[in-house]
Structure I
């Protein structure tokens, strides 16, 4: 039985895993690194392993060192969280070799389902619908062009490895194909160390819907229904909701059944997510599988009441699932807002630095997962996620109303965040109606951020001051005196 866990991750997900471990009476360990010597999450560990003297290594990306630290401290298991090595098959392989339990699927599952090309082939064999595309990997531009001509443009070139929207490029036509083909391969090689790609037909207005699955090591598998993930930028998710407003009950059951087909065909166990694309006619197509817990797992926990991390630990213990499919019910609606340290007004530019203020309201319909408090530094060397605000409601309409209030009550300072973007989303008609697609940002929002009236006035005043300063520099006194009274009068009226 697992009595201790090394959480091979940082920030909010390490705190979230530690919370469940504590509830289960399991001791937790975390790493103290030179990149984050005063990391907030360390206060939630029962014991800290100091690796700060190693200034050359990113410990979270070093399989051998992570497992060796677990062995040296007699730790029973390793939980990888998400990102970093969570979908690297070498970590569970090394765990198995050193007698450490890996809280996740087997290395074979990660190798098969983490490879988009192999997973696509399995889906076809299971009778799960997939988009038209190559039957395997594409070895040359000429081969890619031939397949694209057969299925018709536009097409999407995808890396077989990794995720997070990386290594993906859309070719609109034959002339665009060479550039996008090369770009997809280069990015995949740089990020994943694997430049292998395949090709699929590209849906112009898709919705991104994913199904949360749980399987044990005894062949039992269930799903926890779906999440809608169509609010994206450059294939990167920004917010999610559960359940999806796009699905009828009939389609919900059909997609859930297809997700379970893949799990049963491979003997998959642990938590996982089967991702689908929906076209405008609500036909669904298998896209890929994530063999780990996901950033957005809290929205599923919010509507089902299931602690997914607890289930991961119990499955790794060898326990049979105590939950049956008929036990899983959808209760209400939940949204997750990824509060990133990014400047929306500067096209989502990174905004690392010291958090001077982080004030969050206490509300029964808010779960706030964060790895930071005021005074902590958001480092540039890691991802920009500061917190996740999970807001619930009995209905989707109520959840939107709750979210609008809560996002206005959250106070941040010292860094820019994505909160103004979410405020804008919540007041956009296509989102409110539930009729939105992955091109939401390009098609439905003219301005990427919400501005309060006082912010607009302040911005106008700053712009005018800059204008007057510029006039002063060139000595245009007459022009200044002519314009100033009219401008001031307009501001007072406004």
Structure II
């Protein structure tokens, strides 16, 4: 038995994509020797040179780094060939030291499906925690995706596990054991005993499914308490393929007569900027002259792009439907260290217009947006589904680099350390409660704020640990867009 660590190390990756614009102009650059076998690295360098937010800070990405001469071609080829593995090339040669979230995938199909909420999964959503003074870790179940393999076995929210297939989980092996290519694994379960984690002998076998799709609208319900009609919506990813379901859920809450809304984003790592804008418009209002966000790219793109590309406004449409907004002046948002990117964007972009009461833990602090780039130079390397046959068949890799930062209407985007709650209340792993239940600690605290009218204040409880990872850590966590952007 080990006591739990109290050092935060959660990592979440968030995304964004952009559509082709006629005003984009990829400048001519030197090409490598055609027989060098560095096509992937060539695509990565050229795409990063044009799009990367920190392009000016990475010496090897400078516009004048390689001359368009024979000598420059030889130097460029040698540079690309300095790393045989494209993954190592991307990480070691192209990324800025402050970049925490850019990533890549060897198969753009896998990446883009993940952005649409489709993944290879057994449906068990969990967090991972490191034991104090140890390399070992344990997992705890957050929730289970409906219709998945995990719904067919004996496992539920709040249960713990310390091993996989008889191997004790540690900081070095958990990626391979939980997120590897294995189709099946058996969890070695555990439980809290006097505040410590102890194996209990239970085993749970799970099978990963291909193309498991998760509806991010996980719970939607309303309560009438002390004369207040309260809506509660647990939303686990900003996925634009489910925009209609999201709008329908809030329409149902409006029909139920809610006058208060609790948005539960504690496990939401982010996603589509456009979906975030839609949700903000549904909650607050549909004045299309109200600025939702302003994008800030690298210096050369910032000066090239028009105002229409840089500024995004609230909307009055979800697809072909006219939005019937809730028109709220106050919103309650539940957060954790797993709330990232578009979850933070929703809070930050609504702050200039309404009172956003944040309850829970400090968010992840991802204030950048990114995009899926593939080897389609004619389309400025931007992934566009209708152009799959235009992607270089010799290069299946995709990269998801950070493109810039989104500012709210007041120009604020400085939350790299996360958004600090008005009411601080971390999840207690020994008392997670039932999601959507009135007695679940975070929801109960939000209801207390609504019914007591006490305003903003601190309210802290003990927490036995901080998450180092989650079951969504190793997959892309977003979808598509306004002009095809993710956050």
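Values in this text are rule-based calculations from the coordinates and carry no lab data. In this text, all values refer to a predicted model and were calculated from it rather than measured experimentally. Cβ atoms are built from the backbone, for glycine too; each structure is taken alone.
Points worth noting:
- Top of I, II by FRET efficiency 1/(1 + (r/R0)^6) of positions 104 and 296 (r between Cβ atoms, R0 = 25 Å, to 0.05), largest first: I
- Across the set I, II, relative contact order in percent (Cα under 8 Å, 6 or more apart) reaches its highest value in structure II.
- Among I, II, structure where helix-only ellipticity at 222 nm (-39500 (n - 2.57) for each DSSP H run of 4 or more, over all residues; to 500) as derived comes to -11500: I
- Comparison across structures I, II (criterion: distance in nm of label points 7 Å out along Cα→Cβ at positions 48 and 408) gives the highest value for I.
- Among I, II, which structure scores highest (criterion: FRET efficiency 1/(1 + (r/R0)^6) of positions 160 and 448 (r between Cβ atoms, R0 = 30 Å, to 0.05)): II
- Value 0.95, calculated as FRET efficiency 1/(1 + (r/R0)^6) of positions 128 and 368 (r between Cβ atoms, R0 = 41 Å, to 0.05), assigned to which of I, II: II
- For the set I, II, ranking by FRET efficiency 1/(1 + (r/R0)^6) of positions 184 and 416 (r between Cβ atoms, R0 = 30 Å, to 0.05) places I highest.
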